[in-house]
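These are the structures in question, set out in turn.
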Structure P
Amino acid sequence: MKFAVITHVNHAKKGNEYLGYAPYVREMNIWLKYVDEVIIVAPLEKTNINAIDVPYAHDKIDFRRIPDFNFTSFRNNLRSLFKLPLIFWRIFWVMKEADHIHLRCPGNVGLIACFVQILFPKKIKTAKYAGNWDPKSKQPWTYRLQRWILNHPFLTKNIQVLVYGNWDNQSRNIKSFFTATYSESEKESIEKENIKSGINFIFTGSLVKGKNPLYAIKLIEALLEKGNDVKLSLYGEGIERESLENYTKENKLDKFIFFQGNQDKETLKKAYKKSHFVILPSKSEGWPKAIAEGMFWGCIPLATSVSCVPFMLDYGNRGVMLEKDLEKDIHQIEKILLNKNILEAKKESTMQWSQKYTTDLFDSEIKKILTV
């Protein structure tokens, strides 16, 4: 099978290897186990390779570079208009050549691919929609347009669109799905340090406004003001890092809040094991890996009610649904801290739920999709 992957993920090349954002590439490597040849259509713009970049694991990769583009300013709009015909043309010929077309959405490249795939109604197709599929959520019009095209059986034929969560009034194109980071063999019983020795919180993700790391910091600040012995470690990089570091210094929080930058999978695993809570006050998510990963290692999740998060947290029974109201959210967290039985019960229920979603299960489900 000649398998074409069309994605907005920015790549780098090192020797004969192509590298990209680790969670995405690790997932794709599971897909690629079941195909003979791979064509990747994506930007190849990255110059700095760091801990969160890993290579594809396949010996027959044909990389078709397309220019990166966006519509974030008037100048970028003009530049993108000149790039679009080339991108459209390259995607068209790759789809024509492929046996199976795989789209990664939402994104600028995914939007173009959604239009091009209409021209290939007989081709077998899959799409991974990694964003929030909730039809009622507020999202950019480009995301809503991708959802509409993928969900429309007349425009998009012969496809399985993998989405997070179960939603009403979806077409036959849509298949509820999940993602995973850890294997069955990695499961283990986790004993956390007694919270009397200090309470550890973790935030993992990009330090950008959409992930709202500032609110995570403010939660810790408010808990400290109430006399709680708490610490927060933030893993990730982003344009907000400098302003966040300034906030912690100005408010004398730098002894309690630590910026760890981008780290590899094993370092994060150790950090999750030591943490009692994982925080993600994000504005939008698909299947938030940070929450699922933290829960796998017994971290009680504190997350906003977006996408399938309510399902993941069993509507608050497995964690705390953040309301973005400091007083209310602190009250919910302290109720857990003041009751050892509630703390232990939530920890156990988070692990039991998350540890069902392993890479082994993911692998078997992908195999079913690709070998029908």
Structure Q
Amino acid sequence: METLLQIMVILFLARIFSEISERFGLPGIIGEIGAGFLFAFVFKPDDVETFAFFAELGAIFLLFTAGYKEVHIKDLKAASTSALIPTMSQIFVAFCFGFMVGKMFGFGFTESLFMAVAFSPTSISVVVKTLIDTDYLSSKPGSMMLTSAIFDDIIGIFLLSIVVSIATLNEFPSGIHILGILGQILAFMLIMGFMGWKLFPRLFEHIQKMHTKESLFSFVLLIALFSAYLSERFGLHAVIGAFFGGVLLSDLPLAKIEAVQKKVSGIAYGFFTPLFFAFIGLSVETEVLYTAGTFAILVIVLALSGKLIGGFIGTKLVGFSSMDSLIFGIGMMPRAGVELVVIAIGKELGIISNEVFSAIVLMVVISIIISPILLEMSIRYKERGLTVSE
């Protein structure tokens, strides 16, 4: 098939399968992954370099849009104290479980680290609909879930930047190397912070005065690409810079205009990110899943239980009831965007094997399906208990 036709077919399948998935009450990401899986099974494409390029752009715009639309620095400052302990607890337990699985199956240090990082983030968007349907979004556990999930992404990006830098050394880094990695991250963040504080506000003041159509939209996209490029120049991955670029623009009123946000979301979720998730499905090898067996089951069980246990312990430490702690832990179980970006990078660097890649994709899909069901059951159970006690 010609490249243009391939892109057209896979985008069409991704949109159709995403619609079917959402009509069954599941997130569209499952349909998009399924579209890529079906495309690979039917057409068996030999050359996927073009798909890989668009998938990388999809990952960049996925994380840029997350930072641009969903992260608010002021809100993070206000909620940071109460959410810090539950967030660190569930990330720590999930991270340890991921690393433990890797070591149990004889993986190298770097591959085990990638697994640990892939276990760490949470996709709150998967359970938001359930929270809204059960009128639980503004509850104590619901509010904590939202804040903790944002911190999850930020910490996950930080961990990813560390692991990618370690992976490029091809060995366990010395103390000096680790300090060098942290120095690179710090230098990048300082430069980006300075630009967000001084340069971007002045830049967008001038852009507002431009007569050329869609100038503001164009420069928002340019910031996304520039941030991604700059992070690569500092030895980090492009998605890390894209996320930080989005966060900086999220606090800039001249750049964060609703009409522009809709256009950014349109190009991200309408074109690039469906291709990214479809590429994930395209990269899954069914033969590997058949032979994964115990490993795939263990990945699923420990990835989900790590979040549940860590979330339960963390919220108990800050005074939640056992039932609210259980609800919070379940709400932290689903995975989606950042986790898939992590393993895609690991596979791209040749560190994540096909077995690990396929098992984690399967874990993501299962977490997306069962987490909302378990969350609704636990909320209903709590409400029935309150009704009986009254």
Report summary line: Ranked by mean count of other Cβ atoms within 10 Å over residues 9-16, the structure on top of P, Q with the greatest value is Q
Report task. Taking 13.9 as the value of mean count of other Cβ atoms within 10 Å over residues 137-144 derived from one of the structures shown (P, Q), identify that structure. Result -> P
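Distance in nm of label points 7 Å out along Cα→Cβ at positions 41 and 81 computed as 5.3: which structure among P, Q?
Only one of P, Q returns 5.3 for distance in nm of label points 7 Å out along Cα→Cβ at positions 41 and 81, namely Q.
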Report summary line: helix-only ellipticity at 222 nm (-39500 (n - 2.57) for each DSSP H run of 4 or more, over all residues; to 500) gets -11500 when computed on, of labels P, Q, structure P
Report summary line: Value 31 of relative contact order in percent (Cα under 8 Å, 6 or more apart) was derived from the coordinates of, among P, Q, structure Q
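Please state which of the structures P, Q yields 20.0 when mean count of other Cβ atoms within 10 Å over residues 225-232 is computed from it. If you can, show how the numbers build up before the last one.
Values: P: 15.1; Q: 20.0.
This value belongs to structure Q.
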Query - Label whose coordinates, when distance in nm of label points 7 Å out along Cα→Cβ at positions 25 and 337 is calculated, return 4.0 (choices P, Q) - result: P
Requested in this report: Tell me which of P, Q gives 0.95 when you compute FRET efficiency 1/(1 + (r/R0)^6) of positions 121 and 273 (r between Cβ atoms, R0 = 25 Å, to 0.05).
Outcome: Q
**Report entry** For Cα extents along the principal axes in Å, for residues 241-280 alone computed as 32, 20, 19, the structure of P, Q it came from
**Finding:** P
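No value in this document is a laboratory result; all are computed from the given coordinates. It should be emphasised that the depicted structure is a prediction, and the values quoted were computed from it without experimental measurement. Cβ atoms are built from the backbone, for glycine too; each structure is taken alone.
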